[in-house]
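Dropping the structures in below, format is structure tokens.
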Structure 1
Amino acid sequence: MEDAEKYPNHSIRDVIESFVEQIQSTRKLLFGITISALILAPLAMGLSVYLVKHEHFFFILDEYDEFGTFLVILLVTVIIVSSIWLGLGIRQFAMLKSWNARYSSYIKKKEKLDEKISSSFELDEDQET
């Protein structure tokens, strides 16, 4: 008896809708991360390329051996990581765009089904069952 009181009876539809709403809120967070990847990754890559092409870059490599080596490794790492981050950002953006279309379709179908059920049982929105 205690288990029945702890866990109220939920329909499968309620559980699925709750799950979809949770995914929708997570999608908003992922969208923010995706936008940051699409903005910050090219910025980091551009800054790294600018530093490599700067006229004093090779002077620093020649003059400061250890620092120059560290700087080259750091800039190459930034370019590689930013390229991966940009690629993942573009892929994630495409997936989120696809999810948004499917979610909109789901909402429309759900509303049509609710209207159909309401009309078949002659229920009003204001009435409680």
Structure 2
Amino acid sequence: MSRTQFPVEQSADAFRGRRQSSLNGVSDAHVTHIELLQPYNGTSWTAKLARMSNWDKHNKLVLVAHDYLLGGTVTTGETSDSGEMPIHLQISLQPSLRVQLEDGLQLLETLDEVRTGVASTLEHFLPEFGAA
């Protein structure tokens, strides 16, 4: 028994090898469009989706890295009669967290990229299947 899946493969041969098992019953036109979304055709969001899926399957740790965003402004006042010029320095320090896989893949940015790619793919197929 086979079930329809959205395969993500690194080569055309691997994709074609999954044609019957993953895309059985899917029209040739749809298979062609799905193949265009493969990483070996330059679509990065599907490769990142596969990386996140494999991470989830293997329960690898998510790393949280922290950074600080440092900013500041310098202003000067008017020179006094004694020739002194006051200088005002304002510094801001903002903590920032990044959630990433152990290989450095940034999860929040990647999830946004995948969401955009999936939405675009669904829009492509919407005329044939209609709105739910």
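Tell me which structure, out of 1, 2, gives -30500 once helix-only ellipticity at 222 nm (-39500 (n - 2.57) for each DSSP H run of 4 or more, over all residues; to 500) is calculated.
Values: 1: -30500; 2: -13000.
Traced to structure 1.
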Structure (1, 2) behind the derived value 19 of relative contact order in percent (Cα under 8 Å, 6 or more apart): 2
Which of 1, 2 yields 5.5 [distance in nm of label points 7 Å out along Cα→Cβ at positions 48 and 80, calculated]: 2
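Every read-out reported here was derived from the displayed coordinates using simple, explicitly stated rules and does not represent laboratory data. As the structure is a prediction and not an experimental result, all values here were calculated from the model. Cβ atoms are built from the backbone, for glycine too; each structure is taken alone.
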